[in-house]
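Undergrad: Below you'll find the structures, each written out as structure tokens.
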Structure I
Amino acid sequence: MHARPTGDDHASVDPRVLAKGTLDRAIHCLREQQQAPGWWKGELETNVTMEAEDLLLRQFLGLRDEALIRNTAAWIRSKQRPDGAWDVFYGGPADLSATVEAYVALRLAGDLPDAEHMRRAASRVRELGGLERSRVFTRVWLALFGEWSWDDLPALPPEVILLPSWFPLNIYDFGCWARQTIVPLTVVAAHRPARKLGFTLKELRVGMPESERQPLSTWAGRFQLLDRALHFYEKRPLGALRRHALRLCAEWIVRRQESDGCWGGIQPPWVYSIMALHLLGYPMDHPAIRKALDGLDSFAIDKDGLRRVEACQSPVWDTCLAGVALREAGVPADDPGLLRAADWLLEQEVRVPGDWSVRRPDLAPGGWAFEFANVNYPDLDDTAEVVMALRGIRGGGDDEPARAQAIECTVQRALDWTFGMQCSDGGWAAFDVDNTRTLCGELPFCDFGEVIDPPSADVTAHVLEMLGREGLAADPRVVRGRDWLLREQEADGSWFGRWGANYIYGTGAAVPALIEVGVPSDAPSIRLAVRWLEERQNEDGGWGESLRSYEDSAWRGRGVSTASQSAWALLALLAAGERGAAVERGVAWLARTQRTDGSWDEPEFTGTGFPGDFYINYHLYRLIFPVMALGRYLRGNT
């Protein structure tokens, strides 16, 4: 392990030498984290609703494990804020729904309501509006245990599965993560279960009146009227139609279970699918439920008496980014670790149609997903980065001709699939094509997270960067994508970050992509982006942006410096040809703050699940992106 240079050491060291030493330590740290089969996977840290809902699920199913409960409760307690609440990202504001769910989970674990930490939590819940102001999905959990009336939740009938794909508000109008949650949730709501908690939550109520009815001249008012009509139907559903809908929902759910037991590789559809199958009569020893529960256990990290649960896992994403970063850092193309990564990535190619094929039935599959097992939902972001990683890896030996041929064929399939997934406006979304019906977000139960998957600047940028490297900058489809990305630039010069925090992420992706597809570095759009980044550099030399920027524009590009966000800013500046003071100060910040193990401290969350609602701390971001940025810096200063 290397010792980190002191501040005095930095003052006398040549910047390139300093950067080289920093990069060497980071490369060593990154190499150490590669697994034997060739993949990387950093922890995905989220918030305590994952652990709380895990305990609630097990209570619902009657699966009480005292050691599991004890360790999970210890983790939830460790994340409580001094004011009694819980937040959804490091340093963020108190979150009502997260606090409600954490409180209920701790009550399940045996914490008494008059315990000091529980009194503080209950007090904060009441100050924030009580159970009555928690989000719909939190109130669904309460309804599952008789602490909220199903009649007071938005109606969600399973008959929605019968709507054809061309009909407004059919399940394919929703983003893949939303539809995977909605279908099983309709089954759960149709059964209206109410299991026992063993206690009440009256101490969390404030008695606030119901929300006022909205005028019918607004979509909110029209959907309130629709909701009342659906509630009326729920009291006397058509028996044959309801049975048919439930049967189709069950078939839809089972067909989309992945080989590791998950649904979509993410927690919400996973837990609701388990409950839906359970309510439909699937026994606990049924292979689908047994595999699902075993898979959930594999997402848990139980260490030192603390048990936490990952909302998802990112081995493909981490591996392709690590491959790109190491090549940018000068690691040879025939490095054994990179060859193992290439072989593993080739094995992960998705070769079967998924939900995306509903809108593209004639498009041949070809791409990559985010997780270990998620063949139903490959995405454009991973596909673009995997192609760039594979193109940089090649080696000698007897197996090289076969590997080179496999890469060539695989990349061609990926290019065909990528072009086939281009949206009508020229951009690219993460999982679907033209998934843009904003009406979905007006439905009463859609009060948490984005529910559609429109094109985004960051995904489009990664796709364009890949296509530019493939020599396709002049292709008319690439030109359309380039023009779309230019139109998405904000007036201040930045780009919005859908899947990373936030404008620094979007800008860090957009500028290198535009340069790669032929936009000159002196173009007004590039100059405006450079100025925006330079103006937002912190006094310490780094960059940071609080997740508050999704809801408060005053935080755009503002926040505590982090390694990942500083690297994103540097990637944009370097792509634009900048080699001045801003870049040198950014590189110096990375060198000065590096830990002795070669990584960086980064408790801040810089990944985004749902803007405004759900965020992620990718534990490898703090290492991968500095390696990538320092590699490009040194390559440009040779």
Structure II
Amino acid sequence: MKRFGLFVLIALLWFGAIARDTFDDWVDSTVLPRVLAETSVEVLDREGRLLRGYTVEDGRWRFSVTLDEIDPMLVDMLVAYEDKRFWDHPGVDVIATSRAVYQALRYGRVVSGGSTLTMQVARLLEDSGTGALAGKIRQARLALAMERKLTKREILTLYFIHAPYGGNLEGVRAATLGYFGKEPKRLTTAEAALLVALPQSPEGRRPDKRHARAVAARDRVLDRVQGAGVIGQEAAQVSKREAVPDGRKDFPVLAPHIADRARTEAPFRQVHDLTIDRDLQKRLEALAARAVQGKGDHLSIAMVVADHVTGEVLASVGSAGLTGGEQRDGFVDMTRALRSPGSTLKPLVYALGFDRGLAHPQTLIDDSPVRFGAYAPENFDRQFRGEVTVERALQLSLNIPVVRLTEALGPAHLMAALRRSGANPALQGGTPGLAVALGGVGLTLEDMVQLYASLAQLGKARPLYWQRGEAPEPAGDVTGEIAAWQVGHILSDLAPPPGAPRDWLAYKTGTSYGHRDAWSLGFDGRHVAGVWIGRPDGTPVPGVFGGEVAAPVLFEAFQLLKTTPAHLPPPPPATLMLRNADLPQPLRRFRARDGQYRQDNSAFEMAFPPNGAVMSGEHVTVKLRHGTPPFTVLVDGAPMVTNARTRVLPVLLPSRGFSRLAVIDAKGRSASAVIRRE
């Protein structure tokens, strides 16, 4: 009887419309509810595809949408099923209401409803009930008022934003993403029919909870819209055979770290447009997960890939995944963490040396023991190779030659070049020292990729950016174009990891002190990329080397670009392509010029072997620097050589394992080293 009375009152409402002026005043004075509801914040890729969304305050998924973003078939089916005179009535369908009242009077029960789509939108906006008399009258009044202030397309848009689809899915985009894993732009007939059916009983017809009811409701919609001529009989029968999803799909959570960063930097922006390529991002996230799988607890990985021509960041992987929990600290964005870059700064040092005329790739440089005050650098393998070309020194990643060159340049100039590239180096002390060249400075993976982008751009600073429409202005030069090309050419001759293609990628690896960070950075003629592997807490990872673990990942990342490798540019016209013998005399051998750090020429020291050296045989040649002969050599306190007048002394190691070598000169000064015989 309540519903019967409801229809009677609605009918009386229309009969009362004879008093038109009073009726118009009643409608026009209606206070409309707020139509701009909160919708999910969206982070989109370079093509407008969803990377990540965020629920609204009450935990619901509710995405904004326009009619142009919805399959027209869904719109046609909804109107045909719910409100076939939608495009013509003023908000309340008099014909449908009259029919409903007549049927109720005739049969003594409600046979059909008279609610229009506009009335349903009014109910959704105010969250009013469906059957209460006062609620129906309010919905009718709101529908009439909305039709006078909004277009039909705007009303349909509100429906598709607010319609419930079960659980915390609200709006058609949430439904299509949650049930079908896609946007509503392209739908099958069966999918559209299900979306028409669900809002009428969103919990009773949820495919993931009430699957059989969902199928039955969808099929009823198909029958109705076939009868209305929206689809043909064959399409209806085929659509009934299409499976209805029996569960929900996960919403995209791609590039989660950079998505969170975008939201933090612009908290009031509803849509964040990034330069990220969703397909590439997805492939690299899968690569990151594979790269650390089975390699121990707490190991993480980070990757950045960019187009160094445009400066756009195409992918940014901050960790091996958010789902690893505390085991891998997946929530930490390691693309922005300050770490020691190890040997990956060496290309910049050599480029600066080339640029200032201190060296040429074929210049000979001394790889022998050296001390700068209290600082005595050593090569990673603790071996010395004598004179080598600068090209070879860079390819072998020797430490002593690059420190010699840094001493001539001055560490402050290296730091200045880093800043010109757009990096923000961090020092523990106030004044940079020579150890900066070997990674004694804090830099992020983003910093390093930006630096290598400048090398790829022949020395021109290339600021990278990841928000569309926010490209920074081009910066100045980091190095000259000839120097940058020479470094790239040297790096392109490095042997690639086993199984990787060669002759197209210039790359460098690095391992920080104590095996805390493994790096690999590289570029071709179009793209630049960087890989970092290590533990977020900075603890060592024994046995991890950049060349062994990071380089293969770098090469695979380039292959995942799915593009033809772009060749490196040809040499600039003024490049000197000469052998060492044909170089100008000052460039044939490196000589330090006006370095900031000077050696103590009077200090008595053991030039070789260095402290901690590993020797393979029973004989070792001790080399001395300065001191007054004669010399006495002791091994573990026992004299082995006495009254020696030369500074090159052959010494016998009596046993395997560790031994202490000590040398005493005529003035009683001593020098010593602990070595190990294998």
Structure III
Amino acid sequence: MSKKYADIIIDISHEAIDRSFQYEIPKALEEQVQIGTQVVIPFGKGNHPRKGYVTGISEQPAYDEHRIKQITEVVKRSVAAPNKLIALAAWIRETYGSTMIQALKTVLPVKKTVKASAYTASALLDDTSMNGKPEIVLNPAQQSIVDRFASDLESDRHHTYLLHGVTGSGKTEIYVRAIEKVVAKHKQAIVLIPEIALTYQTVRYFRAYFHDRVTVINSRLSAGEKYDQFMKAKKGEVDVVIGPRSALFAPFEHLGLIIIDEEHENSYKSEYPPRYHARETAIKRAQLEGASVILGSATPSVESYQKAMNGEYVLWTLPERASGGALAETSVVDLREELRRGNRSVISSELASDIRDRLDKKQQIMLFINKRGYNSFISCRNCGEALKCPHCDVSLTKHQGNRLLCHYCGYSMIQPDICPSCKSRLIGGYGTGTQKVEEEIHRLFPDAATIRMDKDTTSVKNAHERLLEQFENREADILIGTQMIVKGHDFSNVTLVGILLADLTLFHNDYRAGERTFDLLAQAAGRAGRGRIPGKVVIQSYQPEHYAIVSAAKQDYRMFYESEYAYRQMMKYPPVWNMMVILLTSKEELLLDAEAGLLADKLKLIFAEDGQMQMIGPSVPVIAKIKDIYRRVVYVKHNRYNKLVEIKDYTEVYIEQQKLDEQINVIFDFNPMNIY
């Protein structure tokens, strides 16, 4: 019988060996070794055991078969991914810049020996009711969309659809009906959500329709629990997988539909190599699988809306709420005027009056501020020095108990009584966080019951579900929180939403600051008045005339899009142009500066004749050091994405030739969601 050989990527994230090696498959392992299987192989001169992934199988040796080593064993309980996921990993590696092993680890889950998590998929699913809901009758706009999707499905036409529906327009019901059509054809669906906080509510909704054919994949699961859920998907034991970004790689054999809810969210972009975007990656996977994609949002990303405008995506619109009710009344409070009147509270006079009114009527309130903690930073009013983390170039944030915390590395210290720099006692906190807001609410409304929901209060297992359930059961009058409270939640008794510092995100050094501000305000405003009682939104701002604030107050997306697109066009920012970040990091600052300069000079020389390329840097990023690692950044702009990939490929070759990878780490980020 002929021998079989496997192409294997070694489990080492190192550019110098970012290629496959051929190994013989022993006869005893032939049935176990598949494409995507994780195996143990002897590697190097010392034949040290290494793990790797099988990316191809053939019957032809690539060189002298007597020199080809054998696979030692198959890693127990590893999930062999379908061939198409291996192809997707290769696309991720090329498109976003990483090693192949990093891309493979992204798409392939592996069982690890770890202590089981208290937060398990089975526990979550057991807690969600499977009782049927009353059949919801679609309104004409919803039904028309479902009919068009069904027609495309029957004709085997697969598109990317952008579902632009105002908050409360019934997008989730369209997702359900589309999945029903797909499941009827014996195919499966993946539903991506931007926050773990949304898992409980989303799963409960989908379980009412699809019962135990729904499962969950998210980062709160132990590695073993995640493995079990992936195996359920691979074996066809479930029809629907729900979860944040990583759920995109559920190994369905017959994938028919990928839904990305709140598609505009930053969390769909990976923060670690490979820095892929779930939206583009989902579209690529759908192309490989012959599946469709639905992108849903009340505030679509500028990139997606532009593609809908030029016909690359099919645009569906839901301009009205499904219930027929009106969007909430909106009031914008100028905080500059509040200060002139002597009100230094974070709660404006109008908002305070509205809160008292809702409390008297036994209605609920949500207060949103995009900052956790107590104070934004601690500074000396004598010398002006802010207290910074000794390991990161960022200010420490004050939390209750006079504890100062770095939100990047976790460093903490007790707030000093005197300034470490000038020994002055004029040291104190500036800015406002969720804890300080809660304290102010208790001062103004001592009879109000509050729940605070931010990263600090949701770090315990199942905390998201417990806090949301308490608020839904009306165990609290006021929910105070950061971004996690404004995304997708539906509380029928909430009639007032207060947005405390609406322009906080406008001050970020980021070309997406306007878009991020509009998204948050419009999403927050959408939480009010979703029941039978009309709602009100109070937006407090120091820049009430900014176009993002004005358009959000009017809840007019098209008005915002036109202003934002004109700005991007003028400044040559995505999606009009494309941008690549080359982030270089090292423990040696002088070496980093020298090599970053040499790389930038080389790129300018090689691509000098390309009149469309623009380069900025190398420069010091906003945060120059994290965990004692120095950072430098080079920005490259071009109107063609493929040209940026070419520049990335050249940079990888240059780094390998100069042998820089042992002293300097290089990360690529295409069309970044945040400025470095």
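Every read-out reported here was derived from the displayed coordinates using simple, explicitly stated rules and does not represent laboratory data. Predicted model only: the values in this text are computed from it and were never measured. Cβ atoms are built from the backbone, for glycine too; each structure is taken alone.
Undergrad: Hey, semi-axes √(5λ) of the Cα gyration tensor in Å derived from one of I, II, III reads 76, 24, 21; which structure?
TA: II
Undergrad: Follow-up question, since we're still on this one. For structures I, II, III, which has the highest computed value of distance in nm of label points 7 Å out along Cα→Cβ at positions 215 and 487?
TA: Going through I, II, III one by one, distance in nm of label points 7 Å out along Cα→Cβ at positions 215 and 487 peaks for structure II.
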